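Read-outs: derived from the displayed coordinates by stated rules, not from any lab. Remember, it's a predicted structure, so these values are computed and weren't measured experimentally. Cβ atoms are built from the backbone, for glycine too; each structure is taken alone.
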Structure 1
Amino acid sequence: MPEEERLRELFMEYLELDESLLLPEMSFDELAVDSLTLLELLTAIENEFDLELDDEAFGACNDLGEMSDMILAKIRG
């Protein structure tokens, strides 16, 4: 499964989103995502892709697009 597709699935699962709401410009405030949920998502992504992500960089992402870009860049080295 391509990384983008698996990442989308993790976003939908942990953020409890329908795919129609999974838009790059959606901010975490708009989605009413709390810090605990983001931490669970971070852990799931690290485990899924065998990565270690910087908590500060992860937390600095303002929307799904920024987060996705940061994660995919890390996956692809």
Structure 2
Amino acid sequence: MRKSNAERQKEYRKRALHDPDGLLLTRLQVMLSSSAAAALARLCDQADGIKKREIVEKAILAWAEKMGAEYEAE
């Protein structure tokens, strides 16, 4: 029996929300200015093998630490 588009999409989303180490990920969608997007692309180009997600995560966590925000893993 063929799967519907909705069934295939549901399976994809289930797989896509885990990173290669099996950690649960949360989707974040943002609109960036062209200059910020270009800066992010340059950072990825300069840092061999580092993905945009990793750069954004590190920036958020560094900012949270600077601001004194504490995070406890669920």
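Points to keep in mind about this one:
- Origin of the value 3.2, where distance in nm of label points 7 Å out along Cα→Cβ at positions 15 and 31 was derived from one of 1, 2: 2
- With Cα extents along the principal axes in Å derived as 53, 32, 24, matching label from 1, 2: 2
- Comparison of 1, 2 - label where FRET efficiency 1/(1 + (r/R0)^6) of positions 7 and 39 (r between Cβ atoms, R0 = 35 Å, to 0.05) is highest: 1
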